[in-house]
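I've put the structures underneath this note.
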Structure 1
Amino acid sequence: MGCKSTKKLVPIVFVCEDIASGGLKAIHIAKKGDIKATFDVDGAVTFAMATEPHSVFDVGDKPFVLVEFNNKDGATKFTDVKTVQATGQSEAIPVITIQLPKMTKDKRDALSGYSSPGVELVALVWTAADTYQLIGLDFGLYGSEVNGDSGASRGDLNAYTLTLTGSESHLSRIITDVEYEAALALAVTA
């Protein structure tokens with residue numbers, strides 16, 4: 001017999017305007033320890049810098065860095081899969097896959113930072129459907145794989161692929177465009 005739940009089932013409405021093309025417009029990544037996020041009773045999020053940021057900011061004083069990619073590559077994407085067991089346990093696995101064309105020394109060196117053991121990351125993703133996802137806020141993302149592929153023929157792409165993976169207790173948060181911009185505006189102050 002299932003447990004009694006205070007959660008209510010609500011209708012899911014389909015409207016034609018909801019048909020949106022897939023893909024991503026932008027990905028910004030920060031070290032999880034460099035930011036704080038607080039939520040009010042309505043779920044609105046406010047971002048702030050951590051009291052003592054962990055990063056040395058190589059690109060200025062902003063904790064979130066832009067990871068550029070070809071938004072028509074057909075490979076860069078975000079997935080969020082929640083599984084629920086009969087025992088009542090659940091887990092959400094967010095995965096961000098980013099394809100970075102042309103294997104270069106600079107990209108290799110940068111990817112080493114994203115995939116260092118123990119580094120917890122958080123990501124802001126702007127989707128082609130104009131939704132904004134806050135990913136890895138509770139337990140962080142980690143650089144689970146960096147894959148370099150030279151391609152075997154002229155039709156293949158020479159690229160690195162970075163995979164960020166997490167393990168959360170719920171699906172990633174959807175935030176507003178205003179909250180997204182506020183997170184990107186964070187800066188270290190002296």
Structure 2
Amino acid sequence: MRLQINITDQLTPHLRNFNVAVTDRVPMMQKLGEDLAKALREHFRKRDSRPNSKGWPKRHFWNKEGRENTALTQYNATSATVTIASAAIAHKLKGGTVRPKRARALAIPAIAAAYKAIQPSAMDNPERLAYVPLNRGNLVAMLAERRKNRRARPRVWFWIVKQATHRADPKTLPPQADVERQIQASAQQYLDRIAARGA
């Protein structure tokens with residue numbers, strides 16, 4: 001799954017007037033597409049610079065999934081397409097339910113160390129954890145540290161669930177109004193350069 005954002009000559013009334021000023025529109029649409037891709041990458045960079053909401057170690061999700069996968073992929077005389085080739089970013093934008101693909105259940109980190117490890121099999125010593133069945137609806141079990149003292153409260157590392165549902169994140173992409181203003185500014189700068197060369 002990937003996201004595609006298109007710029008066309010009907011994005012704003014401002015762009016529809018360019019037919020009079022520009023004979024060859026291909027370089028203009030290429031420039032607008034490149035500027036849009038640049039703006040999106042900057043948006044993802046800023047999101048990545050913010051602390052994790054739980055204070056856990058950063059995985060640099062927005063850089064890896066957003067910024068590094070955003071590029072101008074197509075342009076012609078009437079449109080340009082910027083693609084964000086990341087199913088994870090598309091899921092962030094739209095939300096939805098995640099189900100296991102290669103296992104019977106999902107492992108959800110319960111503490112910072114588990115979040116850093118990403119999954120139980122990636123831990124340095126996964127044998128330190130014990131599988132504790134719970135079977136409470138969506139909650140299947142927990143992976144907790146093996147206790148020497150059975151009376152001690154177990155330290156849970158992962159919750160094992162059948163599926164996980166995520167809300168849509170409305171801030172996955174920058175506001176449409178901000179994007180349109182940036183494209184208008186880029187278009188005007190392009191036209192100003194054309195006019196200056198012809199003066």
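Computed from the coordinates by the stated procedures, all read-outs in this text should not be read as laboratory data. Here the structure is a predicted model, which is why all the values come from computation and not from measurement. Cβ atoms are built from the backbone, for glycine too; each structure is taken alone.
Given a value of 3.6 for distance in nm of label points 7 Å out along Cα→Cβ at positions 61 and 149, point me to the structure among 1, 2 it was derived from.
Details: 1: 4.2; 2: 3.6.
Label of the originating structure: 2.
For Cα Rg over 2.2 N^0.38 Å, for residues 85-156 alone, the calculated result is 1.43, so let me know which of 1, 2 that is. All intermediate terms of the calculation are to be shown ahead of the outcome.
Numbers: 1: 1.43; 2: 1.33.
Attributed to the structure labelled 1.
Given that helix-only ellipticity at 222 nm (-39500 (n - 2.57) for each DSSP H run of 4 or more, over all residues; to 500), derived from a single structure, equals -3000, which label among 1, 2 identifies that structure? Working through the options, I get structure 1. Tell me which structure, out of 1, 2, gives 0.05 once FRET efficiency 1/(1 + (r/R0)^6) of positions 29 and 141 (r between Cβ atoms, R0 = 35 Å, to 0.05) is calculated. Comparing all candidates, it corresponds to 2.
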